[in-house]
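Read through the structures below before going on.
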Structure P
Amino acid sequence: MSAVVYETGTVLGRHLQRIRHAPGVVILTQTMPINMLLFFGYVFGSALATPGEQYRAFLVPGLLASTAAGGIMTGMFQAAQDVQRGVMDRFRAMPMSRVAVPLGQTAADLLTTAVGMVPLILVGLAVGRRIDGSVPGACGAFGLLLLFRFAANWLGTCLGLLIRNEEVAGQLGAATFVLPLLSNAYIPTAGLPDWLRTVAEWNPISALATAVRVLCGDTVPTAGAAWPVAHPVAGSVLWSLALLVLFVPLAVRRYADSRD
């Protein structure tokens, strides 16, 4: 067990060093949600029936949930890049645990995401977002975001190990941008057609965004909503655990069996 922890820490350190030598990618990734908050909040918000400050307060949890879901794109690209460049082959040639490599990658992503969410939260507070709930509730919301990010990154890692090409992974990763659009991250789902509302509310991002709003003290109408949105905290936890149970063993097996 101690060997796995040491090896995981070594891989984690390698990914953190990689981030340190390529800060531009991290800066771009972390500033994009802030740009979206300012653009959506002040441009789109002024055109909606909801007053601008109320819409920005609604939008911040949605952008945080979208950032958590972005683990799919990050995990996919990093895993595919390491496979294509032969890094995975070098790791497999070493006498180390097969779980250490994907676990180290996902743990590094989790740490950088935890730090990277702080500027978005601070900007959200500056533009009108308020935390009306308890401090434990707000901490719980942050924990849910990190749990979902961790699960989403395992999904992305598994896909990246299957794709094995960083260019294809980058293109497919960019396509995941549509996932928050099919949720309640940016707009309420109450006004959508019934079939589209059902799709949006069974999107895990909807449960996560709703859970963050509820834990931060918002009163969120859930009458007639699908179960994950009507019970957002439980729904978010169950979605995250389901992704972990499914994709952790698949990613580890794919890493162990992958060959050029």
Structure Q
Amino acid sequence: MSRYLFDNTGAETGGRFHALESCYDSFSRRQLELTGLASGWKCLEVGAGSGSLGDWLGEQVGGSGDVTITDLEPSWAIPRQRPDHVRLLQHDIARDPLPGEGYDLVHARLVLLHLPDRLRVLERLVDALRPGGWLVLEEFDCGWTPVLAAPGQEAQDLFERVHTALMGLLEDAGADPLWGRRVLAAMARTGLEDLAAATYAEAWPGGGTGIALHRHNIDQVAERLIASGIKPGELDGFRALLEDRRFVVNSYPLISVRGRRPSERTDR
């Protein structure tokens, strides 16, 4: 299994997925539509979480299409009812053979960021496309999360201190918190064409759905944060800050990049 700081068997996973889907699914759907997504397409959704986007893809391609949804821990997606043309698989994109090839569309959100061998995985995803098929990668740039409002400087300093420690744990696990800003260039190096990108961010006020992502994340790795030097009282203060309506932080910017595999030449 691939290393992953936020183990998806943890109790915090459901809350994390809810925050991500609530804040980012509508943006992701718009970016996927820009590929020309249509009835009959064959799609692969990698690292699908609870399956919300994979199920939406199934609706778009209809019964004449085919959607494969994969995840390291697929149990979060099992409760959803799915038609026959949408299948759910347990799969490790870093180690297991791909479940198919010749895809019209391959999509992954917040997956490669966590993988030490992300560039090799990127090449595998490109190889899985049919000529003319689209790859859409969506990743956070965790390096730009400015505090937009706070009840005082101490509150701002506390958020930044705990968040910096969390980013250090991600790096220790082989993740790249700045991967979002590197995706377009990495995709260009694979030979993909018609590259385009868009970025989505919003304000997350204390007590809101989005900012809860920070709480679920730090709760899951609280012991590691303490081992890294964060005091238990600081974690308590951090949790309280996330519920304070006077505190507002910028969301993680989600950078969505799409590119098309070149069509095979017909003059060979």
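From which structure (P, Q) was Rg and Dmax of the Cα atoms in Å calculated, if the value obtained is 18.8, 61?
This value belongs to structure P.
Work out which structure the value -11000 belongs to, where helix-only ellipticity at 222 nm (-39500 (n - 2.57) for each DSSP H run of 4 or more, over all residues; to 500) was derived from one of P, Q.
Details: P: -24500; Q: -11000.
It traces back to Q.
Consider the structures P, Q: one of them gives 2.3 for distance in nm of label points 7 Å out along Cα→Cβ at positions 7 and 215 as calculated from the coordinates. Say which.
Working: P: 3.2; Q: 2.3.
Structure Q accounts for this read-out.
Throughout, read-outs are computed from the coordinates displayed, never taken from laboratory work. Everything quoted here is computed from the prediction, not taken from an experiment. Cβ atoms are built from the backbone, for glycine too; each structure is taken alone.
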